[in-house]
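Before anything else, here is the set of structures, which you'll find just below.
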Structure P
Amino acid sequence: MKNFIYILLALLLTSLLFSFWKKEDLDKNKNSEELAEKAYIYGYPLVLMDTTEKILTATAAPDGAKAPVNQIVNIRAFPNPEMQDVVSPNADTLYTSGWLDLTKEPMVFSVPDTFDRYYLIQLLDAWTDVLSPIGTTHTGNKKGSFAITGPEWKGNLPEGVKQIKSPTNTVWLIGRVLTKGPADYAAVHKIQDQFSLKPLSFYGKDYTPPARVPIDPYVDVKTPPVAQVDNLEGITFFRRLNELMEGSPPSLKDEAFLKQLEEIGIGRGKKFDPKNFSKERLTELQKGVDEAKLKIKEAWKNQSFSKKVNGWVMPSTKVGQYGTDYFFRAVIAYGALGANLAEDAFYPLTNVDDKGEPLIGKNAYKIHFEKDKLPPVEAFWSITLYNDRQFFVKNPINRYSLGDRSGLKFNEDGSLDIYIQNTSPGKEKESNWLPSPTGLFNLILRLYQPKKEVLEGSWKPPSVQKVN
């Protein structure tokens with residue numbers, strides 16, 4: 001009898017322990033899913049930037065929109081409807097682009113005197129935060145040289161060279177020079193030709209960038225960066241994230257957050273090894289990754305961070321400086337990688353009319369600006385039209401945008417009308433005509449160097465009115 005009682009007690013104890021272990025495993029799995037979701041959102045911009053860099057540097061020499069690491073490429077003309085490498089292209093500026101690797105030493109970027117011409121050199125670290133920009137608004141239009149230095153660099157700079165500190169060894173340089181149309185290309189090319197990028201050790205000396213740089217044959221240059229990252233399984237994503245954090249260390253402000261992620265092997269100096277996890281926990285980790293992907297896409301689709309005014313989606317003024325708002329940073333990286341600071345460029349967008357109906361080419365529309373309600377900017381503004389795939393639309397007058405440099409005709413009272421339709425509004429109105437396709441389309445209002453009434457929200461863009 002006594003033995004029977006012992007057996008019963010042993011079975012009961014085993015059952016209790018099994019229940020406890022099972023509950024602990026469930027809790028671990030649930031926690032793993034939450035942590036994986038957080039880790040994916042946190043690391044998404046870093047992995048996307050690395051993927052983008054690989055594509056845009058997969059060339060032996062500067063060509064098209066690509067250049068080898070530590071070299072720049074100058075884009076010489078506006079995109080046309082056949083050019084579909086980049087979504088939402090602009091017809092306001094000519095671009096200069098380059099990816100910097102600061103591991104060995106700083107890189108010095110030099111600019112000429114641009115006189116009264118607006119230009120902006122944007123610099124993004126590997127996490128997509130905007131560093132101190134170069135250009136009209138921030139450093140003026142005089143010639144100058146700027147040393148972009150990495151996180152470990154210590155040293156002295158030559159006299160007259162200004163330092164721009166980067167917390168990561170990877171930096172994306174995106175330059176824009178105001179261009180008033182094809183007739184203005186030659187003048188802009190002269191400025192672009194005087195942009196230079198060289199290692200600090202060659203500053204003040206002749207420097208020729210390496211020729212015919214070897215290309216990594218394993219880089220997928222056909223699949224867009226967002227799609228490539230989206231196709232990564234959680235295990236592969238987390239391995240890459242840890243590797244990338246070695247050269248692009250997280251900010252000190254992220255320390256407390258990263259402490260949580262150590263439980264699933266995420267962090268600088270850590271190795272993400274799937275062998276450390278049970279099959280069940282790996283399944284939960286992937287669930288967390290899938291949930292993060294869905295949340296990022298939905299937030300961009302719904303523009304949940306933006307206000308809607310007169311049918312226009314007004315972007316957040318926090319773009320470019322994200323602090324610890326990792327979700328916002330991930331959403332902007334997904335939908336608008338390389339976004340400017342709001343004080344440099346502010347882009348309201350719309351795809352609906354004043355009744356909330358989708359914009360479509362079978363209708364005619366008008367945007368009416370009152371005399372004292374024109375877009376308030378220090379630099380320039382434009383309205384650009386895109387089809388539903390975010391590309392320019394072929395049209396009989398080869399016009400893809402209108403703005404303050406377009407020779408617009410104002411009404412007698414000083415107000416301004418922009419006509420948006422598939423066919424000409426008539427000869428007398430063609431100067432203000434923005435041709436639309438037959439199908440769905442959308443508009444982006446670009447405001448460069450917006451005034452405070454834009455950033456504070458007291459100025460509101462007028463709605464798009466259907467007039468037929």
Structure Q
Amino acid sequence: MRIYNTLTKKKEELKPLGNELLIYLCGPTVYNFIHVGNARTLCVFDVFRRYLSYKKIPFKFVMNYTDIDDRIIDGANENNMPAKEYAEKYIDEFLVDSNGLSITPPSVTPRATESIDAILEIIDNLVDNGHAYVAENSDVYFRTRSFEDYGKLSNQDIEQIEEGHRIEYNDVKEDPMDFVLWKSSKPGEPSWESRYGNGRPGWHIECSAMAKKHLGKTIDVHCGGLDLVFPHHENEIAQSESYSGEVFSRYWMHVAMINVDNRKMSKSLGNFFTVREISDIYGYEPIRFFLINAHYRSQINFSKKAIESSLASLKRINIARENLERAIESADSSGEDILLDSAKKRLGQFETSMDDDLNTADAIAALFDLIRDINTSEGQSKDSLSKTAEIFDIMTGVLGIKAETDGDDIPPEVIQLLEERKRSRENKNYAESDRLREVLLEKGYRVEDTKDGQVLRKNN
């Protein structure tokens with residue numbers, strides 16, 4: 001498998017340094033519901049993990065919770081509740097959305113507030129070795145120019161960064177490019193003891209410490225959104241490698257941004273959507289399908305039309321799986337194996353796409369090629385159909401798409417009405433058959449009469 005490495009700006013063969021692939025994903029800052037941009041990162045790296053599992057590549061996947069932050073403190077104060085309780089509330093809400101999106105749980109989910117010792121270990125080392133300093137207000141800052149390779153991830157030198165980005169200026173920093181590692185406590189804020197006085201960690205140091213604590217000084221893959229390349233990931237590299245003297249992460253994978261109706265998503269433009277808001281209207285599955293239906297490094301455009309298109313695609317997937325299941329039930333050992341040969345070819349296309357920098361767009365195209373093969377096939381043997389179904393389920397399983405049939409969770413009274421209608425048609429009582437069709441329609445189901453018998457589908 002080859003992936004695009006942001007650090008080297010090229011595709012590279014993915015090989016673990018040790019016996020398992022060590023992966024770190026910057027998780028949510030839990031001060032609000034996650035938005036669709038957050039969800040894209042989650043879904044992409046969920047597919048990444050599912051594919052690694054399919055290929056039997058062992059891995060350890062760590063995703064953190066940033067559970068102490070200015071926004072958390074502000075939100076807690078506005079809602080008159082402790083910051084810890086406020087963060088816990090949004091961790092719980094994150095898990096609801098994560099489960100709805102079919103995200104596989106990470107191996108470890110550390111919290112910043114539970115990693116203070118690991119954070120202070122790195123900060124103390126950086127101060128002792130001249131890479132950080134204590135300012136007159138007792139904040140601790142990283143001395144950015146002490147790290148010669150600063151800017152190597154974002155491919156810019158420190159002078160370009162200072163000119164081209166908004167840099168936080170204040171009177172206590174030695175250099176405008178320096179960034180905070182430890183913030184001295186303010187009245188009413190959560191704080192922890194340190195040799196610099198009571199305070200709390202800065203954002204960047206939290207991820208360095210949690211990655212080191214759970215994966216070691218050098219990890220294989222660091223993941224996140226493209227918006228984190230600078231300053232967050234650049235700062236992680238600087239402080240981690242200044243601490244250890246070793247490479248922090250061998251590969252860097254970044255997910256592109258999302259526009260909304262061809263405009264940048266932002267609260268100020270009023271086009272900022274949370275996953276919860278969208279799922280309340282459409283459900284979670286079309287959100288996931290939309291987010292993985294393009295290459296992860298391609299910018300995508302969120303719109304009502306895009307979600308409705310995803311719903312239609314999911315419907316095609318589910319109908320194809322239903323057709324396959326019915327064909328298996330009615331087939332016997334005789335028949336052709338042409339469909340299985342085609343399915344094996346489509347699986348090869350799927351794997352080739354996924355091996356090429358996690359190209360989910362082409363992988364999904366291979367799935368729909370298989371669906372076309374299924375829908376046009378006739379006279380296949382039971383073995384061919386059954387093994388094709390296994391390949392179909394492999395592909396949808398890697399993508400995290402639930403290819404469910406409409407037969408799942410049908411109420412008993414609906415099944416009974418369908419049986420009564422079947423008997424009416426067998427007895428040529430078409431008036432009763434039509435009446436029962438209308439009754440089923442009122443209950444949210446439509447009946448289609450095919451050469452293989454009745455097919456029941458849920459109304460959209």
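Here are a few things to note about the model shown:
- Here Cα extents along the principal axes in Å was derived from just one of the structures P, Q, and that gives 92, 49, 37; the source is Q.
- Entry that produces -15000 once helix-only ellipticity at 222 nm (-39500 (n - 2.57) for each DSSP H run of 4 or more, over all residues; to 500) is calculated, selected from P, Q: Q
- Structure with the greatest value (metric distance in nm of label points 7 Å out along Cα→Cβ at positions 180 and 396, set P, Q): Q
None of the figures in this text is laboratory data; all of them are computed from the coordinates on show. Fair warning: this is a prediction, and the values are worked out from it, not measured in the lab. Cβ atoms are built from the backbone, for glycine too; each structure is taken alone.
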